[in-house]
Structure 1
Amino acid sequence: MGFLDLIGNLIKYFVFLSVALVVALVIYFYISGEAYLPHGYYAAAREMYGDVGTHDLKNLTAVLNRTILPPYKKGVFGSTEASSYMEWYLEGHGFKAFIARSDVLHHTWVIVELDSGERVAIEPVMLTENKYSPPGIIDSPDGRYRNVSVTWKEYLAKNEKKPYSEFLRDYWYYYNPPKIFDNPGQMIGIGSSLRYPGWAKLSYDDIDWWNSEPFNRTYPFSGWD
C-alpha cells in the first residue's frame, strides 16, 4: 500500500467516523428531548437564577416559598405547563429536577433529587396564584418532610381522626410515578416512545409554558417558538 493509499484510507475512516458521530449526536439530541425545546432553554434559566450551591431541603424550601406561578387554568396553564416551568425554574437554581406523570390521573408534577440522593415530590399547582399553598412539597411516605410539607398542613386543617401515616396513603403516587422524564421535551418526543412504548405522548401545546401569560410578553420567552 502506497503513501497516497494510506492517506486516502485515513480520510475515508475520518469521514466515516465524523458522519457516525454527527448521526449519534442528532439521535441523542432527539432522544434526550432537547430538540423539542427552545434554543438556550436551560442556559436562560441558569443565567436568570443561578445555582444556590447546596441542593438540600432547606434551600429547596426557601426557593419554593418565594415562588408564585400564574393562575391555574386547565388547558392554558394546567399541571403540565406548571410542572414544565417548575422543572426549568429549579434546574436554573442548580437542582436536579424531573417531571413525573400519571396518564390515568391526567396529572403531572415535579420530583427533585437532592445532593443526598433523597427525592422530594412537589405539586406545582399549589404554587399557582389561585391555588397558592407554598412550598408545595408533598411529604414522603415515611413522613421525613412533614414540617415543610403541604400534606401536613392539610392534615392539621382537616382535623383528621386517622393517623397521619394513613392520611399520606392518598398521596403515595407522588413518589411512585408511572412515568418520569428529564425534561418536558421528552414527554412529546421520541424519548417518550422509547421509554414508554405504547403510551400516548403529550403535544407541544401541553408543555409550552413560555407561550402563556405573562411569560410570552417577557424576554427571552417572547422570542421562543
Structure 2
Amino acid sequence: MTTIGRGTKVPARWRLLVCGLTLLAGCSQAPLTAADPHADLPVPTRASQSSHISSRASGIETPFRVELKAQVPAELGDVMAFYRTELGKRGWRENPDGAMVAADHALLVFASPKGPGTLTLDRVKGETTVDLVQRNTEVAAKANFLPMSGQARLIFGYLRPDVASLVINDQTIKIPGGENHPQVLDLPPGTYPYALLVSGLRRRTDTITVAAGEAWSLNLDDDKKPDQIY
C-alpha cells in the first residue's frame, strides 16, 4: 500500500490518476439538469434514452394523456430530486397520498396544471427508469372518458359482426357487434373478473383492477390486456 503524505513527491503518472479520479467523482455528483428547460415533461441531460407517447381521442387534436419513458445512468434518489425540482417549476404539486418510496422503486403522485400526474422510478441494470404520465382532465371530459366522482370508467366495444356481451360485476351488457360506438360503464374501485360472450359462448375471461378517477379500455377484439387511458 502506498501512502501519500505532506511533502511527498508523487510520480507524474500517479498525479494524473489521482486528478482523473477526483474529476470523475466530481462529475458523478453533479446534479441532473433538464435537456430542454421548457419541455412539459422534462428529460435529464444524462438520459441514455427517452421516448414520448401521446394518446388522442378521435376528432380531438390535443392529447388526453402524455407519457415520458426514459433511462438515466444516475441513482434513483438523484433522479427523484431532479423531477421534484423540475416538475415544481412547472406548477406540479406533489400529493403524499398514494406515494411510495423505497431503495429501488418510487411512485410519486402529483396534481399538474392539466390534470393528475404520476412519476414511477425503478432501478434496472445500473440505471434508473422513468415513467412520467400527465393526464388532461379537460380533454378527457370532452372525449367522455371521465368517470363519475369516486368511480372508474370502462370503455369497450366489439367490432366483429357477432352478437357479444360483457359479463362483469353481476351484470350482462349486450354489445352491438360491428359498430364503432364504444360503450361505457362506471364501477367503484376494486378488482373485477369479467368475461366476453360471443353468440352465447364464453370466448375470453380476465380480471381488471381499477381506482377512482381512472378510465380503462377493454380490448375485447383481441387478447391484449386492458389499457389505462386516463
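All of the numbers you see were taken from the coordinates with simple rules; none came from a lab. Not measured: the values here are computed from a predicted model. Cβ atoms are built from the backbone, for glycine too; each structure is taken alone.
Values for this structure:
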{"quantity": "Comparison of 1, 2 by percent of Cα pairs over 32 Å apart - largest value held by", "calculated": "2"}
{"quantity": "Structures 1, 2, by relative contact order in percent (Cα under 8 Å, 6 or more apart): label with the highest value", "calculated": "1"}
{"quantity": "Given -11000 for helix-only ellipticity at 222 nm (-39500 (n - 2.57) for each DSSP H run of 4 or more, over all residues; to 500), calculated: source structure among 1, 2", "calculated": "1"}
{"quantity": "Structure with the greatest value (metric distance in nm of label points 7 Å out along Cα→Cβ at positions 144 and 168, set 1, 2)", "calculated": "2"}
{"quantity": "Entry that produces 19.9 once mean count of other Cβ atoms within 10 Å over residues 96-103 is calculated, selected from 1, 2", "calculated": "1"}
{"quantity": "Entry that produces 13.2, 42 once Rg and Dmax of the Cα atoms in Å, for residues 32-79 alone is calculated, selected from 1, 2", "calculated": "2"}
{"quantity": "Origin of the value 2.4, where distance in nm of label points 7 Å out along Cα→Cβ at positions 72 and 208 was derived from one of 1, 2", "calculated": "1"}
